[in-house]
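So, here come the structures, one by one.
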Structure P
Amino acid sequence: MSQSIKTLKDMLESGVNNIYNHYPKIDKLNVFPIPDGDTGTNMNLTCTNGFADLENGSFENVGDLMAKFSRGLIMSARGNSGVIFSQIIKGFANGLSGQKETSSEIWVKAFEQSKIAAYDAVMKPVEGTILTVIRETSESISKTFEENPSITEKKLWEAIIVAANISLENTPELLPVLKKVGVVDSGGFGLVKFFEGMEKFLRTKKILARSKKLEDNEGGNVEMDLDDEEFGYCTEAVVLLSADYIGTVNVKEIRSKFESFGNSSIVVVADGNILKTHTHALKPGIILETLQKYGEFEKIKVENMTLQSDKHVKGGNPSIKKGSNDGKTMTIIDSEVEKPRRLLKDTAVISVVPSKDILDYFKEELQVDYVINGGSKMNPSTKHFIKAIAEVDAKEVYILPNDSNILMAANQAKSFEKKSKVHVIPTKSVVAGMVAYLNLDKDESYKKNLVSVNKALKDLVAVSISTASRDVKLNGVNIKSGNLLTLVNEKIFASSKEISDIFKKVFDKYITPKTEIITIFQGTEATFKEVNFLKKYLDENFDVEYEIINGGQEIYKFFIAIE
């Protein structure tokens, strides 16, 4: 391996490691004030898996090295941020194509190609994002090179870091929602960290090491859209193009077709014999049908908007581990379920919960047939549901997702299932899932069950109490970092420093003479004092039956059902 190739490879490794070191922080740069973003997780997994292809590779020149890194990123790209990042690297590969070594002039051209590739990949580019950062950085260093053509690579990369940071800091001025909540763009932040890692090696000749202790990654994989306009299936596919389409596939035509379907977040890119697509679609089947004519699928992923599973959060480990199936939690395995399907049961119910304690309650107290522990991020994939349906092996299966972000994965599993008749009841909270199950009669028809369940859910007041991660004003509620944030039926209701204020506001408004019972799931962060106040306030002010259950859930102090 020549010194030029080794230098570039080490720069890339240093950049990848720097994204790993910062991915929990990137995750936290989400708009909603509960820490649950996933951009950092997506970028980390994209980079880590993409770089793995370079570990034992041999390369003809620096252009060949960058091309193989680009291809690895395209194959392992996750989410919009990962796909756009892979296109930025593809632009680098275009700029470095055929080059034996890098130079300031070549890097300027590479950045220009990156800007073009990134913008071409997106149907409707949005300024104030990672796109802006790569564009403004490219434009800035192009001007720097024009003014000083003899600038060294080290000095040019110093200018890259300055320009990228200036652009990043300005993203809130271009994207109002960022300014409103006081954060910079998360994808742009990740890109800057990648560049800083590369520059660090060029300057010091030392690869940035992966940190052994990362910042706590409290969130993971849920993107909450504030206006409830973004919904559907996150549909990603990698197509191995047939000979007729290699080099000729029209990505703009595909993007336009996706847009005509009413899709959003559209990214379509081609690289050699690979076509990579990402979109949020209401009907993923149409997307896959459209793509199939171009070749054979190598990868398909259809799931909820969270994109990542709980297994991906800690340490950025993308592997899927085998686990025991105790009849309560689902075994997560890569292989297909081999258990023969005989449909011996008439009816079965599958439910999703956020903790082991709530799982035990649903399984042992409620007698739910199959319970998936979705973890605090509550986002099992389509595959999880498909395997769960196979496990219950019933003629008729009800799925209670218990989170709005899981509905899409559950419905996708329904569309794939060919043996059992699957019904997805659109429960959006754990307490809604509990109420729905208690109003299900396995001996009744789906039509009658739907009527009784919908009536019960209409009368339910579902409350969740968490802690805000930053200051923001949303839905007319002033939210302060560290204060309690309360959602009622998935909408922001109140925020206060004292939980006593929250309890009073919620109970005084929603407990009525018609209220029959209150069920409370106590989370890991709920204190003895808070629980005592809760009991005392209910006992002294209301003649109502209530039950407090040790839920053991993270992030949310309390889940409360008022029926």
Structure Q
Amino acid sequence: MTNCKVKHLNNREYKADLEVNKIQQSSVKLWHQKDVQQDTIVGISLDKWYDQNKKVAKSKAIVVAVIDTQIDLKHEDLQGQIWVNKKEVANNGIDDDNNGYIDDSNGWNFIGTKRGSTVWSNFEYVRIVREYEKQFKEIKESDVLNRDFNNYKEFIRAFNLQNKQKKFYGNWLKSLKYKTVKFPIAKDSLKKYFPKENYTYQQLDSMYKKYKINDKSYIQRRDDNDSDLGALIEVLMSALEVNQNSLSDINKLKEEIDSIVNRNLNMSYNERRFFDLNEYLFEKGYGNNNVSSNLSGITINNHSTRVSGILAANRFNGIGVKGIASNVKIMPLSISPSGDEHDKDIALAIRYAVDNGAKIINMSFGKEFSLHKKWVIDAYKYAEMHDVLLVHGSGNNSFNVDENPYYPNDVDYENPNEVVANFINVGATTSKADSTLVASFSNYGKKNVDLFAPGAKIYTTASNNTYGFESGTSFSAPMVSGTAALIWSYYPKLSAKEVKEIILESGTAYDIEVLIPGGEGKKAKFSELSKSGKVLNVYNAMQLAEKVSKKKR
């Protein structure tokens, strides 16, 4: 799903590493904050606004809940930016504020066990198959009662995807096991030709062609014990193709894919057994207060750290990066494991954020299935009732979310109308106002994506006090959340619905044709890929917010 929350290697941010618009580290690191007219870069015009507005807002800090992975609380650029629950006495083992969560000084980890660990998780479609297998596996569609038909359709969709993914990852794991055996042999064998191991892919390809047999007999006699020179060259070529420079790199990926096969995709594995809860009751209190941790030596707090840096990294400390809004406190809420999020965790995290003073909730996660949609929708309505804004990354599947379900969202696909007015779904853009404006990985939709914001090669905070580039709609969403926080910092009397309307209305429109993500070269008007047809523009949003605010006086 992410790294290091382990990524979904078929449909999440990792795909963005292949984004056609590759902004090199030597270019403008914070390009997303630039202005298209001043800098010829399709940013959000944040620098332009700050250049003309030097006064810091004096209003109370805006609390933004980041529902995500665990976070690096010690990062130098997030110091002073993390929410503190002043009603709770830290680590005294008592629920001082009686909110149902013990020692929640900085937030809550809904996927933490009582032992303090964080577990791997099934994909949601595996849970759906497990839930409905006995009911539907041996039944014909014509025999399904009307009241069960939607569940049946979801079961079939989940069942087909599970089988597809099991085959895909099973074959991948088999190839990696083969590669771990043959890689050292291949390295040793080619020392005769390249003593310094300084070969390139092109050199290996040329060498491989000399040994490749033109007919099919070469492929037919290949097996796991094949160690002829052609096969060994092929092993090194495949490693170079994906930047695997050592046996350690291959083993690391093998372990990850092994966990996907034997945990994420395994019907017999159910991580909820590690928790003291009833999955069918909407109860709270499970989890732990450890919002910053590691999983089996793998850092899992990178994703939330990156999201939070874009949103609220310290603008005044002279180091690292500059977040969008300065008068912000991040409330870390961890629900995202190395697998798909549980709807129960999503819904409870939203309610926790609302009950503990969050004004904005950033949700940079998603999945193609949802087992308990009603819990999440009810939580949306709870947030709407308390005037809290919800911001979500539209996903990185390169598909149309009007036609392909992607959760969480603010629509019911059986009756595709928005169920709340406080939800913003955000797609990702690159830095160029040309046909590649929409990031190739981004989801889109005229009805269900509200607007776009930069999401390709974004420089931000990373775990272990570092910084780096990352891509995905996960990093477009916090730009919108940060903008909402900035608006509320100066104009606190605006409602969540008004802030949403301001952000959508004030974006920058581009009257150009763009490549449709996943469209195999097909193009469409940029205005047709989202509801607003625009890219986030902070400068315009702040100006419009001032006008709307004056009218309310």
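Every number in this text was worked out from the coordinates using simple rules, so none of it is lab data. Note that the coordinates shown come from a computational prediction; the quantities given were computed from them, not determined experimentally. Cβ atoms are built from the backbone, for glycine too; each structure is taken alone.
Tabulated results
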{"read-out": "For relative contact order in percent (Cα under 8 Å, 6 or more apart) computed as 11, the structure of P, Q it came from", "value": "P"}
{"read-out": "Entry that produces -14000 once helix-only ellipticity at 222 nm (-39500 (n - 2.57) for each DSSP H run of 4 or more, over all residues; to 500) is calculated, selected from P, Q", "value": "P"}
{"read-out": "Which of P, Q leads on distance in nm of label points 7 Å out along Cα→Cβ at positions 182 and 430, largest value", "value": "Q"}
